[in-house]
Structure P
Amino acid sequence: MQLFDAGDVRLHYRVDGPADGAPVVFANSLGTDMRLWDPILPLLPKGLRIIRYDKRGHGLSTVPKGPYSMGALVGDCEKLLDHLEVRNCVFVGLSIGGMIAQGLAIKRLDLIRAVVLSNTAAKIGNATMWNDRISAVNENGIESLADSVMERWFSKEFRSDPQIELWRNMLVQQASDGYTGCSAAISGTDFYTPTSGLRLPCLGIAGAEDGSTPPDLVRETTDLIPGSKFHLIRRAGHLPCVEQPEEYAQVLSDFLTGVGHV
């Protein structure tokens, strides 16, 4: 575990694999930390340089006073990758992590050679929805949203698995200011026009039972980038890397091979 000082925030990050390995950067969803990717990492090709981090307000990163902007979240990641001397990575972003991926590719294409947009969109929800969620957390804490979030995150089948308690605990233990700060960043983001200008290899991944970013929304976003690929994972919700890690890892590995990254 390491901390990087990005100015107004200190980011918790971790690097696994050889220093000269092909870099793959992972950015996780709202309400989770870098452990989101644990189920798939052992299943990926050997020799990759795996970079994970907790975005501001999440995990073991510090919690600046919100609200946050998407520009700040993108800037945090940009500074971290410059610090780690990363170039030409494959960037895997899930949910808000996928928004960060789009924003970073738009701003710094030298950092990213290919992008995986998982369970995300160019625009997620609307201002009213996010304001209601922010108000609920401010008034009653993240616990008040936890059950409804689990319904959006996971398939009906997985919600009967005792393991779901781990993910519920991860959500409610995030800092409220971090959750609402990032919610505000999502609320203010619409990448439809800038993402349509991207020209790089892109893989979209969706969960068939995703209640946060339904498959049609994910496909609509990836279709903005010419030549993009799309894969639907059945029996999975918003976090298919948790519910179907073998399939997720295989699809990602095939994409890495296809773009010459392994």
Structure Q
Amino acid sequence: MDLRIQQSVVANLAGRPAPVESGPFILGIDPATDSPNINYATPRPGAEITAADVESLVDAFRSVHRRPRLEYVVNCAPNLEALLLAAGFTVEERHEFLTCTPESLVVPATAFDVREPVTRPDRAAMVAAQGEAFEGEFEVTDADIDSIERLQKRGGFALIGVAGDGACAGGGQAVPPNGGVAEIGGIAVRAPYRRQGLGGAITAGLARRIFDSGADLAWLEASGDDSWRVYERIGFRPAGRRLYIRL
């Protein structure tokens, strides 16, 4: 399980607009943003990694003017954390990830219209809802809208939840499946529409599309107890640990 998840992360970063190879690492670089949550690296599972590899990784980040940062499944590179700490990296967070299969998925009923964003206004509304939910204030740019469209064209998935008043209440997306695995992320619901089952409906809808595409494993990370319970209700189960670490 850990191996499949880590391999999917490698594939996801390799699909970024300007990926960079650095020894046993792949850096997922997007020239349209300098966000460290988008521009990060991960190790190839099973690779031998040395202190020199970490030094070269830092140089690779600096060559593209991005902050050195990694996300990875801990069990797939058990000695890497010590090397990174010795190089001056700091642990941001340790996350437990959850997985879902076609057999465990439960798609709940919802009063919202959960559908794919197919126009630029749809995609702009989705990004605005996610920004509001995560950051409070958020300016939607053409690059943000283009990113969602590019994701969909690459075989990924995006969903919005439209309320009865016509407002986009929330959204989420999933990367293109690779090796039968796809990550779900960015699940967000605007404050006025929370605790009405929309987060679970969007997540389950994305998982359903992942499985309908032929993949057999969806995974995600929960940010707190509330979201953890939401994901467990629709069939996600704890499966392993990931590390976020930066220089």
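Numbers for the structure displayed
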read-out: When percent of Cα pairs over 25 Å apart is computed for each of P, Q, the largest belongs to; value: Q
read-out: Test item: distance in nm of label points 7 Å out along Cα→Cβ at positions 128 and 200 calculated as 2.9, pick one of P, Q; value: Q
read-out: Test item: distance in nm of label points 7 Å out along Cα→Cβ at positions 24 and 48 calculated as 0.9, pick one of P, Q; value: Q
read-out: Structures P, Q, by relative contact order in percent (Cα under 8 Å, 6 or more apart): label with the highest value; value: Q
read-out: Label whose coordinates, when P(r) over Cα pairs in 10 Å bins from 0, in percent, for residues 32-79 alone is calculated, return 24, 52, 23, 1 (choices P, Q); value: Q
read-out: For 16.4 (mean count of other Cβ atoms within 10 Å over residues 160-167, calculated) the corresponding structure among P, Q; value: Q
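Only the coordinates and a few stated rules stand behind these numbers; no lab work does. Because the structure is predicted, anything quoted here is derived from the model rather than measured. Cβ atoms are built from the backbone, for glycine too; each structure is taken alone.
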